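Right after this note come the structures.
Readers should treat all values here as calculations from the given coordinates under stated rules, not as data from a laboratory. Given the structure is predicted, the values throughout are model-derived calculations rather than measurements. Cβ atoms are built from the backbone, for glycine too; each structure is taken alone.
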Structure I
Amino acid sequence: MRRAFFYGWIVVAVAAVVLVATAGVRAAPGAFLLSMQQEPGWTTGALSFAAAVGILTYGLAGPISGRLMAAIGIKAVTVLSLVLTAVALLLSTVSREIWQLTIVFGLVAGLGSGLVASVLGPTIANRWFVTDRGLVTGVFGASVSAGQLIFFPVLTTLAVSAGWRIGALFMAATALVLIVPVLLWLRNDPADVGVTPRGAAPGVPVAPAPRADPGVMRRAVRSADFWFLAGTFFVCGATSNGLIGVHFISHAVEHGFTTSVAAGALAVMGAFNFVGTIASGWLTDRRDPRKLLLIYYAFRGVSLLFLPFVHDSAGIVVFSILFGLDYIATVPPTVQLCADAFGRQNVGIVYGWVFAAHQFGAAIAAWVAGLVREHVGDYAAAFVAAGWIAIVAGFAALAIRRTASRGPDSQGPVSAPTTA
């Protein structure tokens with residue numbers, strides 16, 4: 001008998017497209033940086049601060065999103081995210097002062113895109129899937145890579161040829177268009193369409209997804225596991241979105257590359273990250289996530305130490321491949337460790353705060369790297385420091401325990417530990 005198609009794959013497809021677009025929004029500061037510097041009074045330091053505000057708000061939106069999804073559902077939060085993002089981008093096109101840009105392009109756009117970026121994928125993966133959960137999380141991480149792959153070169157080209165405001169209008173239109181498929185096909189949990197999660201035991205009655213433990217964060221902040229998860233992800237954000245995402249093009253141009261070549265290198269990075277993140281999701285279902293994180297962070301650290309010495313086309317391609325393979329590959333094992341330690345029904349809330357730490361690290365790195373560039377004259381010191389910090393984070397990940405940290409109100413099973 002032919003097995004019925006599982007509706008959860010449609011939910012994954014719609015959410016993945018939304019994540020592609022929100023990744024494009026978060027890639028915009030790096031793509032627009034050189035064009036924005038042409039505005040009177042908009043210095044590298046001031047623009048880096050605006051980008052840092054957006055990155056930080058993007059991360060802090062995660063815990064808000066986790067609570068909102070539990071209260072009003074995935075679909076409503078996704079629509080709210082797209083509307084806020086579109087409005088913020090439209091308002092940014094009429095900004096003439098740096099403080100206006102910081103509020104709308106940083107604060108409001110960061111909140112809008114952040115409402116779905118961090119917890120939408122893990123929430124769907126844990127509500128709709130028992131088997132293939134790591135793979136689905138990897139698909140969502142790869143969607144972020146695809147957003148960079150698709151939008152970074154496009155936005156850079158628009159910024160160079162027509163100005164950054166045209167690029168912002170393009171992204172606003174994209175966000176508005178995506179509201180249609182979300183309204184038509186996105187569903188909150190399997191019970192909405194009368195199915196059980198993929199891989200659930202046969203014969204289990206259809207029921208809504210288990211409710212999150214309202215006291216989970218009180219337990220989490222007293223757990224060393226949470227702080228190791230947050231600390232390593234802080235480093236992940238600092239060394240990826242904050243440093244490379246915002247400053248890579250500017251650094252590459254200073255090393256003699258054209259803007260188009262630098263944007264192309266980021267596209268290569270995105271392409272290999274697409275492969276690396278899906279592979280990471282597959283590996284997370286089969287290997288110890290802590291050992292995977294050690295490998296990813298060490299690999300990233302070595303590639304960052306290599307970057308200041310890149311001055312030719314072959315070198316920048318090698319860096320893009322090395323760094324791209326694990327740009328967001330850390331997401332599936334980090335999500336899995338959150339589920340193992342605090343229960344899969346609590347992933348939206350706990351991972352939301354872990355992701356906030358990721359974006360806090362990204363915000364600090366984006367701002368500090370801009371200041372280093374202004375006061376030292378180049379980015380070399382920032383890249384070298386980031387490389388060593390990433391290597392340390394890899395060893396710190398080994399300290400995370402995989403046993404569940406369950407309180408009296410905890411619901412549902414956690415994933416069984418796996419070994420490499």
Structure II
Amino acid sequence: MAGLPWLSVAADHARIVDEKQRTVLLRGFNSDALLEASVRHADLDDTDASLMEQAGFDVVRLPIAWSRLEPRRGRVDGAYLDEVARTVAMLNRHHLYALLDMHFLDWGPRFEGSGAPEWAAVPLVPNLPWWPSDTWRRHLSPAQNAATTYFWLFPDWQTDFEIVWRSVAARFRDDSGVAGYDLYNEPHPLPIPPRLFELHWMWPLYARTIDQIGRVDPNHLFVVEGTLFDDFGTAVAPLRARDVVYSPHLYTGSLVPPAFDGDAQGIDSHIADQEREARSVPAPMLPGELGIDHGQPHAAEWADRVLDAYDDLDAGWIWWQWRESSGWGIRNASGTDVDSGYLRHLARPYLVAAPPQVRAGRGDGITGRLTLHAAGGAGAYTVTVAWPELTLGAPVAAGGSCLVAQTWQPDEARLVLTFGPGQCTVQVVRVVASSSS
């Protein structure tokens with residue numbers, strides 16, 4: 001199979017584009033299969049990739065662990081890089097990009113989380129289990145917060161962090177199946193005050209890390225995130241670098257109270273804030289984590305409202321997560337069950353690659369419909385629609401005087417449309433089998 005198209009950011013800093021300068025939307029799932037054994041929920045196998053492909057998705061965000069990359073200080077573990085490379089290759093065989101995310105949760109495995117190696121700890125600071133809740137006990141540990149703060153304030157661990165990122169980039173610099181590098185998962189300011197943290201520590205670290213990776217790898221996207229407490233907003237210092245993508249996370253109404261009750265005002269307001277932050281970076285927006293427990297009241301409506309809002313902004317997104325034996329997963333850890341009912345809310349048709357003169361409305365994964373508006377162009381051009389064959393079956397494009405041809409590619413769950421000159425509207429709908437008389 002030929003490699004996936006290389007991705008970059010357009011000159012307007014508003015779109016991810018392919019080699020033909022078509023706008024590309026990345027939509028898919030997270031998988032924590034490459035994290036530390038103590039925190040990962042499940043493996044990721046060929047069946048997972050095939051199911052995601054047939055549901056129309058095109059990216060998997062792969063959290064990777066600094067603790068597994070550099071378990072001994074100064075030595076990068078090549079065997080772990082090999083494991084990452086095998087997973088990337090498996091995803092690419094199913095036309096899925098991999099987005100490599102340097103993941104952090106409660107600093108690292110020393111504190112029952114994920115991220116930094118065991119050696120990255122501040123001596124003599126107690127790891128006190130003083131809070132009654134198991135989760136908050138980890139979040140509020142003095143030792144965990146001391147280590148996190150030391151990383152942000154002092155350069156020595158940051159030097160190791162940059163060396164590890166350069167090692168990852170050197171391994172994948174020629175691999176177009178890696179969409180890019182998500183530099184640091186959910187940075188947080190505690191106990192440094194917000195705004196001061198972003199402006200004086202977070203954005204400068206992003207800038208230095210991009211510079212260090214760019215010396216090794218000039219080919220990939222750089223993904224930067226808002227803070228862990230993004231519901232309260234992230235202060236942005238403009239980041240003048242190539243191929244930067246802004247990746248806030250969204251748990252408004254799911255993990256972040258108050259719980260969603262059908263009123264989307266808070267969601268809409270927060271997504272509008274995210275879009276303004278992206279323009280300030282400046283960068284296209286790609287939310288890297290969003291999700292809700294499917295058993296939570298109004299969970300399907302939450303997904304519909306959130307994804308409608310991102311459709312309206314022509315934004316990609318990456319759901320948390322694909323495989324987990326809880327209400328957060330689509331496929332369970334043992335691989336015996338797929339939550340196809342909830343998947344239909346996520347697996348909606350969308351424009352995976354199109355020139356700027358073609359726009360799409362909101363995708364409908366329940367009944368199967370996508371409306372395209374073509375504003376015309378010089379000569380013929382092609383548009384690729386991602387269509388969830390797994391849940392909707394085959395599609396067909398109808399109407400539109402400027403629609404010249406259509407080709408359904410079932411192996412990739414893609415409908416390729418050829419447009420000629422002129423303006424028109426095209427409806428892509430599911431093929432409904434006619435009943436015999």
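With relative contact order in percent (Cα under 8 Å, 6 or more apart) derived from the coordinates and found to be 16, which of I, II does the value describe? Going label by label, the one that fits is II.
Of the structures labelled I, II, one was used to calculate helix-only ellipticity at 222 nm (-39500 (n - 2.57) for each DSSP H run of 4 or more, over all residues; to 500), giving -24000. Name it. Present the calculation step by step, with values, prior to reporting the outcome.
Numbers: I: -24000; II: -8500.
Here the read-out was taken from I.
As an exercise: Rg/Rh (Cα atoms, Kirkwood Rh), for residues 186-297 alone, calculated from one structure in I, II, equals 1.11. Which structure is it? Source structure: I.
Can you say which of I, II returns 25.6 when mean count of other Cβ atoms within 10 Å over residues 18-25 is computed? Could you put the intermediate results ahead of the total?
On the way: I: 25.6; II: 17.4.
Matching structure: I.
To test your reading of the models, identify which of I, II gives 4.0 for distance in nm of label points 7 Å out along Cα→Cβ at positions 50 and 402 when calculated. Label of the originating structure: II.
Between structures I, II, the calculation of mean count of other Cβ atoms within 10 Å over residues 178-185 yields its largest number for II. Could you figure out which one of I, II the value 37, 23, 21 for semi-axes √(5λ) of the Cα gyration tensor in Å was computed from? So the calculation was done on II.
Have a look at I, II and say which one yields 19.6 for mean count of other Cβ atoms within 10 Å over residues 10-17, as calculated.
On the way: I: 19.6; II: 16.4.
It traces back to I.
Which structure, out of I, II, was distance in nm of label points 7 Å out along Cα→Cβ at positions 234 and 394 calculated from, if the result is 2.1? Present the calculation step by step, with values, prior to reporting the outcome.
Numbers: I: 2.1; II: 4.3.
That value comes from structure I.
Comparing structures I, II by distance in nm of label points 7 Å out along Cα→Cβ at positions 170 and 306, which one has the largest value? Sorting by distance in nm of label points 7 Å out along Cα→Cβ at positions 170 and 306 in descending order puts II first.
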